[in-house]
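Each in structure tokens, the structures are laid out below.
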Structure P
Amino acid sequence: MRSDFELIDHNRPREIEIFESQESPITLGLLLDVSGSMLEAIPALKRAVAELIEQLRPDDQAAIFAFNERLMLVADFSTDRSGIAGALRRLRPAGRTALFDAVALAMQRMAARSGKKALVVFTDGKDNSSALSLQSAVRRARIESIQTHTVAQGEALHSRALVATLEEIARLTGGLPFRVRKTPEMREVFAEISRDLSASYLLGFTANPGKGEWRPLKVIVRNHPGARVRCREGYLAL
């Protein structure tokens with residue numbers, strides 16, 4: 001219930017003007033690394049993503065973005081599970097890795113979607129082809145604040161800076177960061193993301209204008225002892 005939630009904006013309580021419960025549909029974007037280094041991991045990734053898509057509810061929408069040195073919209077936002085699954089099966093790994101460009105562009109495309117939304121970012125390699133910097137990807141996450149779950153595997157785990165950046169993006173947006181050390185773990189990671197999506201809420205309020213300063217957010221849940229709350233850490237007041 002809306003009355004169970006309290007939203008604190010920069011240490012000030014705010015009236016919750018928009019409320020969508022866990023039963024409300026969600027829009028999910030899947031941003032998948034299909035660079036050449038994914039050759040061995042792509043079958044397991046396809047299976048894990050396919051299972052996640054199957055667990056979505058009838059009114060939930062999903063889209064698949066793939067990236068190597070460029071971002072590709074493989075399947076647009078839709079409730080058509082068979083169409084999305086078919087597009088997923090056709091993915092073929094090739095090319096270099098422009099992760100930071102892909103994250104920024106995918107977030108921009110998702111920003112126009114209304115209601116509850118989340119982005120899942122999967123990569124197995126260090127960025128070696130982006131025009132944008134690591135810091136630019138973090139700034140885009142701050143601006144758009146789309147809940148983002150990040151999954152790092154393979155070569156990506158050998159870069160402390162990349163892992164730290166993915167974890168920061170997840171933390172800033174209220175998502176979860178994951179590290180996959182063995183391919184079979186991928187299935188459980190995507191299953192956990194699915195469980196998290198099914199328990200999400202959307203709270204909205206009207207922010208006072210600002211000059212680009214960072215304002216922290218906090219959500220308090222009443223009447224539910226032991227409830228764990230995770231939300232975006234704040235927003236840029238523009």
Structure Q
Amino acid sequence: MEITGNLTRFLFGTVRYTRREPALVIAVMNLKGGCGKSTIAVNLACELAADGEPVLLVDNDSQRTASSWLSHGRLPVRGEFMPLENEADGERLVRAAAASNERYVVCDAPAHVEAAALAAGKIADLVLVPVTASGVDLLATQMVVDLIRKARTLRRSETPKCLIVPSKIDRRTDAGRRIDEQVQRFGEGIGPAVHQRTAFVDAFGAGQWIGDFAPHSPAHYDIKALAVAVKRSLRV
């Protein structure tokens with residue numbers, strides 16, 4: 001099958017570029033859209049930058065949600081739009097990450113298998129997998145976890161690390177209350193939940209990240225907790 005060939009090429013191809021320190025690459029991805037991926041990528045990047053670290057936010061998604069957020073010029077990060085549609089795009093991303101002088105490179109990966117496999121298999125130190133409480137999201141997440149484990153085997157290391165991030169969670173619903181139990185079955189680290197909050201939507205409309213739009217709000221605390229978990233996973 002064509003998709004199998006793409007997976008083999010992107011995930012199991014030889015890494016020909018070596019990432020230069022001190023950049024740490026964080027890929028935010030799932031194989032299904034609508035899971036809050038861009039919201040997490042943008043706000044996490046800004047929270048890391050708020051600690052005084054330079055951050056590059058790379059928008060790999062053709063929907064350009066992160067780029068739209070960046071276009072207002074109000075985010076404390078440098079941004080680049082770098083779509084992942086083919087192998088040449090993947091090689092360009094690898095080179096960009098290797099050449100980065102930032103402490104962190106946060107990639108908002110597109111919701112399709114080839115790009116996700118490339119990010120996890122070639123350059124990511126950590127993969128965040130946002131997952132909502134829907135059954136469809138849970139199925140897509142298992143596919144991502146399987147790809148990450150294959151990448152570790154090929155790289156003969158524990159890299160990329162993985163955090164499953166419950167996303168757009170409403171604890172008032174039965175599914176929202178059970179999400180923590182549901183994601184335990186993946187056998188990977190579980191990050192703090194990012195809840196369904198209107199403040200995230202309003203921050204996007206204002207072209208601001210949540211720490212500037214609504215500092216010390218529940219939405220901001222969600223992102224601060226996630227940033228702490230990311231740093232712990234990366235041991236920084």
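Out of P, Q, which structure matches 111 when volume of the Cα convex hull per residue in Å³ is calculated?
Q
For Kirkwood radius over Cα pairs in Å, for residues 89-216 alone, the calculated result is 15.7, so let me know which of P, Q that is.
P
Using FRET efficiency 1/(1 + (r/R0)^6) of positions 81 and 161 (r between Cβ atoms, R0 = 25 Å, to 0.05) as the calculated read-out, with 0.10 as its value, let me know the right label among P, Q.
Computing FRET efficiency 1/(1 + (r/R0)^6) of positions 81 and 161 (r between Cβ atoms, R0 = 25 Å, to 0.05) on every structure in P, Q gives 0.10 only for P.
Please state which of the structures P, Q yields -14500 when helix-only ellipticity at 222 nm (-39500 (n - 2.57) for each DSSP H run of 4 or more, over all residues; to 500) is computed from it.
Q
Every read-out reported here was derived from the displayed coordinates using simple, explicitly stated rules and does not represent laboratory data. All values reported here derive from a predicted model rather than from experimental measurement. Cβ atoms are built from the backbone, for glycine too; each structure is taken alone.
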